[in-house]
Structure formats: C-alpha cells, structure tokens
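Structures are listed in the sections that come next.
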Structure 1
C-alpha cells in the first residue's frame, strides 16, 4: 500500500514537472494572429520579402489572407503551435457562405481553411475569382 502511494505521488510530481516545463517553453498555447503587424511578420517568415498591401484576418485569429503588390495572395493558417502559409494559384478551392470564406490550395496536404472575414469576405471571394 505504501509503495503504491509513493508511486502515485511520484507520478503526479512528474506530470506537474512536465506541465511546468511545457508552460515555460510556451508549448501548447492558444496561438492566434494578434493583429495586422503579427500577420505581416508571419507572411515575411513564410516568404522572405512578402510585403502585404492588403490583408484580412479571420475573426478568431486562426488564419488570414494577404495580398502583395504583385497581386499574389498568401493564405495563412494555424498548424499546431505554428502557422503555415501557401500562395494561392487558383480560385478553384474557394467558396463563399455569407461572411465565411472557405479557401484551399493546390497542395492537398495543406487542407482547406474557413475564414470568418465578416463583410470583407465578399471582397476577398471576388478577388480570388480573378486568379
């Protein structure tokens, strides 16, 4: 009985220690795009020199669409504890449903993203049709 209690306390202590280490390292947090500057930095990290002149951030902060001066459109989406990005090359994978815009890329592994862009969803859907 005493051995089991010691084992239980040791296991609990190990779990708490791992949780503390994960928190200190910033792992497992609720990662979101905070503002336009954060979205611009993420775009530059994804494609060096990508300077958006127009952008729309999902209301939840899980994704964004950004357009640069060359009319390239970059799709940002949360992927685990990081953000992934793809340049859109076609509108084939886009669908508008009121304020929600579902966008996909030619890379099937990237998957589709549904962005709540509010009133700007229609504007972005129209611009995707021009791709």
Structure 2
C-alpha cells in the first residue's frame, strides 16, 4: 500500500526509524545468535551449559525485539505500549519471586506495575506521533 496510487489520492506510509548503527545489521545478528544458541541449548538441555545457552538465546532474541519495539514506539512510528509495559512488570515479578515473596504478591505486583506503566507509555507514543 505504501506509495500506491488510489485514484487521485496517494498514500505513503512513514519510513520505519533506522537504528543508530544503520546499515550494520546488529539486531538481526542478535536474533540469529539467539536462534543458534536456542538450538544448541535444546540439543544439550541436560547440561548446565545447555541451560545457559537456552537462557542466553532467549535473552538475545528478546533484546532484538525489544530494540525494535523501543525505537518504533518512541519515534511515534507504531505503538508497542503493551509489550513495553510488560517489561517492567516481568522484571518486578522476577525480583519478587527470587526474593521469596508470597504468591499473591508475586501475582498482584506485576499487574499494578503494568497498569501504571501502560498509560505513561501510551502518552509518550501519542506525544511523538502527533
């Protein structure tokens, strides 16, 4: 649809924001390394090394997606408010879990953090998108 002529009306979609390291494909290489680590980790899952590769692969893949979501959201290109609001919520849940908090606290606190972060992220997106 980008650049397509619809009768007399021409519709163009805004260009996706480029990374500061463009044209080097850093995000793509992160995701590729994450996929390789996931496969290698699955092949040797029983070992500590295999589990570390699985976790590292998930982290690298997530970083690749997070980079794109942050760049698009804060440039006003596309809203990724729900994904970005889930990030601190998951972080709070992880900290509470490993700190030994009770299950009701581990379950409720991320919901509160998500509910607080979502309107702030939506406001930031709307301010940038115009």
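Things worth noting here:
- At a computed -11000 (helix-only ellipticity at 222 nm (-39500 (n - 2.57) for each DSSP H run of 4 or more, over all residues; to 500)), which of 1, 2: 1
- When FRET efficiency 1/(1 + (r/R0)^6) of positions 24 and 40 (r between Cβ atoms, R0 = 25 Å, to 0.05) is computed for each of 1, 2, the largest belongs to: 2
- Among 1, 2, structure where mean projected area of the Cα convex hull in nm² as derived comes to 10.8: 1
- Taking relative contact order in percent (Cα under 8 Å, 6 or more apart) as the criterion, the largest value within structures 1, 2 is that of 2.
- Per distance in nm of label points 7 Å out along Cα→Cβ at positions 48 and 64, the highest-valued of structures 1, 2: 2
- Structure responsible for 0.3, with distance in nm of label points 7 Å out along Cα→Cβ at positions 88 and 120 calculated and labels 1, 2 on offer: 2
No lab work stands behind these numbers, since they all come straight from the coordinates. Predicted, not measured: the structure shown is a model, and the values here were computed from it. Cβ atoms are built from the backbone, for glycine too; each structure is taken alone.
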